[in-house]
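These are the structures in question, set out in turn.
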Structure 1
Amino acid sequence: MALKDDIALLSTVPLFADLGEEQLRLIAFGAERRRVPGGQTLFRQGAPADCAYIVAGGRFSLTRSTRERKDLKLGEATKGALLGEIAMISLVERKMTAVAAETSEVIRITRPLFSRMLEEYPDLAVMMHRRISANLGRMVGELLAIAPRLRG
């Protein structure tokens, strides 16, 4: 895909929605596009996370293993979904497993790339902090709502 297509996709991701074309271009140029065959695992629960992924096409099945080692289906990620945004700023473990439900594509955004963007555009750091904090609050609320199912 062309760089302009990646920039257009990035602009649809809520975390990046208010970024200018210059910032989006920096991310798109530095990011890596990957093709993921159907049935292949993109990442596994518990693995160290060093990047975030944006689904560029296709879909991914998202699951989480319970204490009883049962796989709990959390849903699907489709075009425009951002998976693992916290990994762009901090070393964390993956909280779920993502498997390509069909041949799919992702855009991989590494922590060093995201840090570079924040260094080059320091005013964006405050905006990103607010967005990520709001997203974390939303995710915690969603986890609390499904916590009884996660306990098995």
Structure 2
Amino acid sequence: MTTMDIHQILRKLPHRYPILLVDRVLEIEKGKRIKAIKNVTINEDFFNGHFPHRPVMPGVLMLEALAQTAALLSFETMGETPDDNTVYYFAGIDGARFKRPVEPGDQLVLEVELDRMKAGIFKFRAFASVGEERAVEAELMCTMRKIA
């Protein structure tokens, strides 16, 4: 089982502040699953407007954190480090359900399982939790493309 610190994550993902949403990878099983964390702090830029009176992490950013985690699993599974000409896109999101709000001080545990890989499309089962409570779950489809 493999882990990744922030320096290894930065080598794999093109995202940077404020959109990089994975702080550490706790476990990776190539071709199977990954477990990572996002430490949610009051210093996150999105809390300025979402919402000033009750800061809550936007659901779309929870899904983005899961997609970034899925990308790390994909790259590790394929033994690739993407270059500046590689982009990893969402191809679909199904069955997204939000179960609890994620607030400053929470640690979001991101778990993604590879369901299948076919013709360059990856399908994942993904969920994130805070402690023992599920915060979000969804099926994600992603694809990697070379850009000119």
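Every number in this text was worked out from the coordinates using simple rules, so none of it is lab data. Please read all numbers here as calculations on a predicted model, not as lab measurements. Cβ atoms are built from the backbone, for glycine too; each structure is taken alone.
Looking just at distance in nm of label points 7 Å out along Cα→Cβ at positions 18 and 42, which of the labels 1, 2 belongs to the structure with the highest value?
On the way: 1: 2.6; 2: 1.6.
The structure with the largest value is 1.
From which structure (1, 2) was Cα extents along the principal axes in Å calculated, if the value obtained is 47, 33, 23? Provide the component values of the computation, followed by the final result.
Numbers: 1: 47, 33, 23; 2: 45, 29, 28.
Considering all the candidates, the number was obtained from 1.
Can you spot which of 1, 2 the value 2.9 was calculated from, given it is distance in nm of label points 7 Å out along Cα→Cβ at positions 2 and 114? Kindly include the intermediate steps, with their values, before the conclusion.
Details: 1: 2.9; 2: 1.0.
Answer for the origin of the read-out: 1.
Consider the structures 1, 2: one of them gives 25 for relative contact order in percent (Cα under 8 Å, 6 or more apart) as calculated from the coordinates. Say which.
Answer by label: 2.
When FRET efficiency 1/(1 + (r/R0)^6) of positions 50 and 82 (r between Cβ atoms, R0 = 25 Å, to 0.05) is calculated for each of the structures 1, 2, which structure yields the highest value?
Ranking 1, 2 on FRET efficiency 1/(1 + (r/R0)^6) of positions 50 and 82 (r between Cβ atoms, R0 = 25 Å, to 0.05), first place is 1.
Thinking of 1, 2, which structure, once helix-only ellipticity at 222 nm (-39500 (n - 2.57) for each DSSP H run of 4 or more, over all residues; to 500) is computed, gives back -6000?
2
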